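*Asks:* So, here come the structures, one by one.
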Structure P
Amino acid sequence: MDGLIIDSEPLWKRAEINAFSSIGYDFTYEMCESTKGMRIDEVVQHWHSQFKWSSPTIPDLINDITERMIKLIRSYGAPLPGVMKTIRNLSDRKISMALASSSSMELIQTVLSKLKIQSYFEVIHSAEFEINGKPDPQVFLTTAKKLGLNPSSCMVLEDSKAGMEAGIAAGMKVILVPDRLSPIEKWHDQAYCVLSTLNDFDLNLVS
């Protein structure tokens, strides 16, 4: 979802940088980029293991970042290029679609409501209900099970390294649509194919 359906990665960076700034840490774009695709609780735990602040509590900081994100999505959330065309084309072909995200269900519902696309998805699943988030594959495996499909017959559309690794570990074909502003990385080569935007998505890739 984040960075693939909705242009929310800049919003996540803004929310994280502002939240960590409020407790005295000067976060950078690169620091946020290093945890892209991870669940927000795992992001906060990751940085707490390094900085070991005493206040606020980890749950309070997670809630602070989540609340900031909800406000930002409602104000600035917009679909990325090619998203609506791709969703409608897949729907017209009666190809099952699911949304499997590292974001909480609260944030997923905020995005779906903002973009008015909830009706297109047969299954909506959050990694918050799994023991581990991406790059662990379980969020995708559970989603495939809910769809009643074998993982090997599923295709994952992802933008992040953690998401790509989760899809590959789940035994799924992964199409990578990385951030348009990010440089070409060596790990991109692990994907089935790499697209500049979803405007380049071809239904023949599904077969």
Structure Q
Amino acid sequence: MAADEFNAKWEEFENACRTCNSCPLRQNATNTVIYRGGKRAPLMVVGEAPGANEDIEGKPFVGRSGQLLQSLLASYGFTDEDYHICNICKCRPPQNRRPEPSEIAACKKLLAMQFRLVRPKVILLCGSTAYEGFFGRKVKMGDVRGRFIENNGYYIMTTFHPAYALRDPKQKVPIYEDVGRVRAKLEELGIFPPLEPVNPIG
């Protein structure tokens, strides 16, 4: 896709996000939270929904959990252009509650548009809500965490949401390990060069 065509389609996608009224969440949202990082990137990181900080800034994962995610990605050499971070839902649910199934379903068309434009090779789903939004079914994290699912040439892994590690710091290690598996998969696919060994963050 030529750059001009891509930019036009991206603008169309962002307009669709900002004018969406498919569910009630938009009514009380300050901003539609679309993405941060590269518009096209080999890694897509998908969370649940915007929180208070994200709603104010209009970008996903900018609060404490976002800072932890940023540290984890940086520890494996990822730069801003290497990943595309977004959420299953583009608008903040009241009191940061979990999105309802109807709200997840309403946003799925926008997520599909986003996926087709970004064209990642590896997708990292953060938390069970992200898994549910992506695959359309609920699951226990222990059944899927840390394992790749190959789907039409894409590699999808689910890990704990960084907010979970803020509540239980020992869960930083599993998330760190999963980000390492993501890096290794991108190296295996020939997208990234091998990275020197790094030490887990504290």
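*Asks:* One of P, Q was used to compute mean count of other Cβ atoms within 10 Å over residues 10-17, and the answer was 14.8. Which one was it?
*Replies:* That value comes from structure Q.
*Asks:* Comparing distance in nm of label points 7 Å out along Cα→Cβ at positions 58 and 162 across P, Q, which is largest?
*Replies:* For this comparison of distance in nm of label points 7 Å out along Cα→Cβ at positions 58 and 162, the top structure is Q.
*Asks:* Work out mean count of other Cβ atoms within 10 Å over residues 90-97 for each of structures P, Q, then name the structure with the largest result. It would help to have the intermediate numbers written out before the result.
*Replies:* Numbers: P: 12.0; Q: 17.5.
Going through P, Q one by one, mean count of other Cβ atoms within 10 Å over residues 90-97 peaks for structure Q.
*Asks:* Additional query: For which of the structures P, Q does the calculation of mean count of other Cβ atoms within 10 Å over residues 82-89 return 24.4?
*Replies:* The read-out comes from structure Q.
*Asks:* Work out the source of 2.2 here, i.e. which of P, Q gives that when distance in nm of label points 7 Å out along Cα→Cβ at positions 26 and 66 is computed.
*Replies:* Q
*Asks:* Among the shown structures P, Q, from which was the value 0.95 of FRET efficiency 1/(1 + (r/R0)^6) of positions 130 and 186 (r between Cβ atoms, R0 = 30 Å, to 0.05) calculated?
*Replies:* Q
*Asks:* When FRET efficiency 1/(1 + (r/R0)^6) of positions 18 and 154 (r between Cβ atoms, R0 = 25 Å, to 0.05) is compared over structures P, Q, which one is greatest?
*Replies:* Numbers: P: 0.10; Q: 0.40.
For this comparison of FRET efficiency 1/(1 + (r/R0)^6) of positions 18 and 154 (r between Cβ atoms, R0 = 25 Å, to 0.05), the top structure is Q.
Coordinate-derived values only; no laboratory data. Just so we're clear, the structure is a prediction, and the values are computed from it rather than from any experiment. Cβ atoms are built from the backbone, for glycine too; each structure is taken alone.
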